[in-house]
Structure 1
Amino acid sequence: MLAIFLKTIPFFALIGVGYWAGRTRFFTQEATAYLTKFVFYFALSAMLFRFSANLSLAEVLDWTLVGAYLWGTAVVYGIATAVAFLRRLDVSTAAIEAQCAVIGNTGFLGVPMLVLLLGERAIGPVMLVLAVDLIVFSSLIVILITGSRDGRVSFRVLKTVGLGLLQNPMIVAMSAGLLWSALEIPIPAPLNEFLAILGGAATPGALFAIGASLASKSAERVQVAAWLSFCKLFLHPLFVAIAALWLFPVDTYSAGVIISAAALPVAGNVYILAQHYGVAPHRVSAAILFSTLLSVVTVSVVIAWVSGL
């Protein structure tokens, strides 16, 4: 446990440096936005393409693993939604809270950290988790919010969802990499070196950007934020573990990777969606802040546990 904790410390220390830079205004919100854009569109995309190009589709598309992660995630999504409705929240707010309960920071934190801590074999399962989050749940929240406001799910909503997926650089990078792999084209040495250098900026850049963005997050709606953090850091990995270890015949290594991915704190893109649609951005902001702070301990515990599997 101590060894794993010491290995995760550098990752969270980078987040802490970013937080300090944002809090002291050494890094302005505008600078953070541009750094995030660089990581999202360039560095992380290069990393994902390079990873994908060296994988086969079979290594990523494991339907049993998809089923295990989807089952565990759907249960927690349902619990968060039910609790929201019991508190008499509308569909849009319930959807945002459910998104906080299940969508972790897999792209910016999970990909670099889990691959380094759990080994290169973790690339496939981590990318699978990222794909499910982006394709299934990021689409679902748009459909729920827009559909509840319009009173129906129209072709316009589905078009918005489709265009959003096609324009997401992470999905584009993973798809392009897997296509490259399927065509069995070797990556030329200069291109591979270029992708390695650019992708190498993803880990420090993403972690610093997470910290800098946290500096602008508020701690309002503390009780709700605590509940959503509990869902994300405890219930989500718990139910994914139940699915992956007992309900579905998944190998223990892959199960450990998706359980670790499920234990990650709330993703920053949930706040972007909440702000875009004007639905409960303050509670999302607080949930991101709380879950990230608590994850310094909880993620280490989960990774130490799955490492023993």
Structure 2
Amino acid sequence: MTFPEIKSSAVNAPLLAIVDITLDNAQQLLIDESFNRPVVIDFWADWCGLCKNLMPILERIANEYAGAFLLAKVNADEQQMISSQFGVRSLPTVMIMQNGQPIDGFNGALPEAQVRELLAKYLPQPWEAPLNQARALIEGGNFTEALPLLRQAHDASKQLASIALLMAQCHLELNRIDNAEAILSTIKMVDQDAHYEQLTAQIALQKQAAKTPQLAALEDAYAKSPQDLMVRYQLALQYHQEAQHRPALEHLLEIIRTDRNFAEGEARKTFTAIITALGKADSLAIEFQRKLFTLLY
């Protein structure tokens, strides 16, 4: 099965999720590309009512998978040579190509659930693409850029523990110990593997190394006078100074709960400043913003 060589001006196929096939691009996008990822070929025509029912389903799935497979649309009336080479005899016809060969397919318009069930046998999970991108960024030391991709993969995978551990690892590399601890606290015992134990040990070491004499002295002072709000405020500032944001926010929240106007509103201003510094998308910031809202309103 051969077609004319694709012209050098062709769009970069790996970035495509959906493409229209012509004789110019058939060889690269139907055959060559199937060695890189599955290619789902949809043979259709304007006059075919079932084709118009099926195509939106295929397009929706292709967009969800975001390029993990290529949906190649072939207008059977305009591309009769291609349809003939693939032996298409009725419309719609869907073929799944892998390694240059058709490996499965169907004729007619199946319900969406059946289409998904068939394609799932040959396609990666939708969350694998952002996960692989995140892993590449982690290897390059780009932990900040990796985090949103990991969150996307974590949500799409229904909170897969291995992805959560990678998120905790990124937070540790960025010295966000509180965020890492919060993530590790969600890991079920059955998923607490060697990676989990490694991260837990790393947190303990980073905490020990981060504890300055100033922090130790303030912790001692607070233990002796837990009702002294000024001591507690100074302790919160020191925690924040040493990037231990969770205990800092916890102490500030309790100060606000006890005295909303403490030090002419300084506790609340500091609380808000820490939230702002963490960023609105930060999980710790979101958690404590909600707690403050609940307290005040």
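Throughout, read-outs are computed from the coordinates displayed, never taken from laboratory work. Predicted model only: the values in this text are computed from it and were never measured.
Numbers below:
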read-out	value
Top of 1, 2 by relative contact order in percent (Cα under 8 Å, 6 or more apart), largest first	1
Given -23000 for helix-only ellipticity at 222 nm (-39500 (n - 2.57) for each DSSP H run of 4 or more, over all residues; to 500), calculated: source structure among 1, 2	1
Answer label among 1, 2 for the case where Rg/Rh (Cα atoms, Kirkwood Rh), for residues 180-259 alone, calculated from the coordinates, equals 1.16	1
Of the structures 1, 2, the one that 57, 19, 16 was derived from, the read-out being semi-axes √(5λ) of the Cα gyration tensor in Å	2
